[in-house]
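Next up: the structures, one after another.
A short reminder: the numbers here are calculations on the coordinates, not readings from a lab. Quick caveat, the model's predicted, so the values are computed rather than measured. Cβ atoms are built from the backbone, for glycine too; each structure is taken alone.
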Structure I
Amino acid sequence: MSESILNRIIGLTGGIGTGKTTVSNYLADTYQLPILDADIYARDAVQPGSPILSRIIARYGCDVQLPDGTLNRKRLGEIVFPHPGERQWLEQQIHPYVRDRIKSQLTTSESPTVVLVIPLLFEANMTDLVTEIWVVSCPQEQQIQRIRERDRLSVAQAQSRLDSQLPLAEKVARADVVLDNSYTRDSLLQQVDRALGHYTNTYT
């Protein structure tokens with residue numbers, strides 16, 4: 001990567017359901033910043049015919065594949081989220097692919113600032129890819145409510161997904177910027193404006 005061009009790599013993370021997508025969409029739409037989304041690369045990793053999908057099917061059976069050949073994410077989630085060992089195995093298949101895709105995209109970026117949206121930034125040990133870490137935070141009750149509404153999950157299923165990630169308080173403690181999404185959307189976006197302006201002044 002050319003340091004003369006790319007001098008600011010924001011690692012945007014947080015707990016599930018905290019509002020990372022709201023922040024990344026705002027950064028893309030308002031500031032026209034390039035967004036590299038780890039979730040998109042993770043979906044690419046398990047496209048029909050991919051070696052990773054083949055390994056997943058070999059381990060868990062045809063139940064994790066839909067009739068059209070794509071991954072049955074709901075069924076896979078039911079298998080791996082309650083079992084840390086299985087979740088770890090799955091992440092070991094996908095995380096290296098995601099890291100390689102992000103590094104490849106960074107080498108071709110022509111923007112001085114890039115945003116990496118990596119929900120498992122800490123868990124996947126990808127903090128070395130960024131120059132600053134932004135964590136979106138909100139109370140756990142709000143997380144559970146948002147997860148349930150978005151994914152139509154039970155309280156137990158939502159809690160299982162929260163438990164699969166590093167505690168949000170630990171992510172907050174390691175952040176350069178904490179974005180509090182416990183209030184209104186406008187309040188959240190104002191924090192984004194301030195954070196972007198402050199760090200822009202630091203880097204210029």
Structure II
Amino acid sequence: MVRRRVIGLTGGIATGKSTIAVFLQETYGFAVLDADVYAREAVMPGSEVLQAIARRYGSEVLQADGTLDRARLGAIVFGNPRERQWLEGRIHPFVRQRFVAEIERREETVVLVVPLLFEANMTDLATEIWVVACSPEEQLARLRQRNGYSEEEARSRIEAQLPLAYKCQQADLVLDNSGDRRVWQQQIDRWLRDDLRGLEAIAPRV
């Protein structure tokens with residue numbers, strides 16, 4: 001079955017996916033759908049997912065206003081693969097459902113920004129996969145600066161994901177975000193100008 005172009009934009013944490021997604025939206029007019037936005041929707045007050053989280057971990061993972069205390073929950077799950085798997089098993093199906101609904105109702109090229117595209121087994125939603133990459137040192141430094149993590153906290157979050165090198169091996173396009181943004185901008189421009197890929201509808205990945 002042929003369908004519209006759906007770009008799965010992924011990479012390691014803090015490699016610059018959001019920056020590139022904004023560029024694609026503003027420069028090419030692509031529709032950008034963000035997994036993190038839907039993941040936050042999944043744990044809104046009153047949601048089934050948040051209720052399940054509270055039952056499993058207790059009220060200490062909730063703030064006074066009933067919203068999720070992400071820092072407390074993160075401290076629990078990022079040090080425990082079993083608990084992280086349990087949590088992702090509740091959130092990922094919700095995110096996938098939202099993606100499918102949005103893709104089906106759109107006709108333009110869609111960009112799915114999914115940090116855990118491979119880990120969540122969502123590669124089948126995309127017709128092509130773009131991986132944003134930078135050096136391990138840059139990734140660690142960016143994550144610590146962005147989130148205020150200690151080195152141990154930052155490393156635990158990086159190590160909770162599949163290795164960036166593996167994701168690059170599976171990619172249709174690897175975007176180098178190690179330095180000058182003009183490098184990945186030129187990569188994207190060349191890729192989208194290629195008549196063999198174009199902007200026409202293409203066959204889905206299998």
Have a look at I, II and say which one yields 2.8 for distance in nm of label points 7 Å out along Cα→Cβ at positions 123 and 155, as calculated.
II
For structures I, II, calculate distance in nm of label points 7 Å out along Cα→Cβ at positions 91 and 139 and state which one comes out highest.
I
